[in-house]
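Down below are the structures I want you to see.
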Structure I
């Protein structure tokens, strides 16, 4: 699990979002607006620490990937997202993901976002207003 945490952290953008999936062989991956991907790293890291007692994973460092930020109306971009030279701890990767994932609407409730966690809701919040 620690290996997976480190691998997935390396597919996070510094803005906090992550590649939804990637091809290791080509270096290409897809940047999306999917909100269901954002908290996976924080969740699995917390579970790992709770289960193993190994909090040292929080101090491990991983680089980010870089790529064009999605424009208004653009839901995804499949491209090569090279690694940056900038590294931060897994703890900071988790913080960036959580900060990105906290997206409250006008009533103080979390917006539903978008993603494939439930195909019926996949595009309910992709415009960022729900």
Structure II
């Protein structure tokens, strides 16, 4: 299945994987957790990423653009059918949309009890 892998400090890259738990765990570096930030899309990350001190990667925002969570460590995006029993590959349109959304790596700065999320708008080697 076609997925989009997003590593801290890097631009996303596409990858073909099988629907295999061990392969998914290898990508995220541990036990997986799926969250569903967009209809039909699963964001699969290390379920203990923040607790393990993995590098902050990308911010998740609500419809108004407000930051509501930070994903730590490498994650990948794939399709999530309505039954949510198995993940599926992304369509070319989904890859393009998600690559644009997660293209710019982000830095996170804590200030006055708030977390600021600052995107890097420079090209980073992949």
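Structures I, II were shown, and helix-only ellipticity at 222 nm (-39500 (n - 2.57) for each DSSP H run of 4 or more, over all residues; to 500) at -4500 was computed from II.
For distance in nm of label points 7 Å out along Cα→Cβ at positions 12 and 76, which structure out of I, II has the highest calculated value? Could the numbers behind the result be given before it?
On the way: I: 2.2; II: 1.4.
Checked I, II; max of distance in nm of label points 7 Å out along Cα→Cβ at positions 12 and 76 sits with I.
Looking at distance in nm of label points 7 Å out along Cα→Cβ at positions 20 and 36 for structures I, II, the greatest value goes to II. Tell me which of I, II gives 15.3 when you compute Kirkwood radius over Cα pairs in Å. It must be structure I, since only it matches.
For the set I, II, ranking by mean count of other Cβ atoms within 10 Å over residues 68-75 places II highest.
Only the coordinates and a few stated rules stand behind these numbers; no lab work does. Computed from a prediction, not measured in an experiment: that's the story for all the values here. Cβ atoms are built from the backbone, for glycine too; each structure is taken alone.
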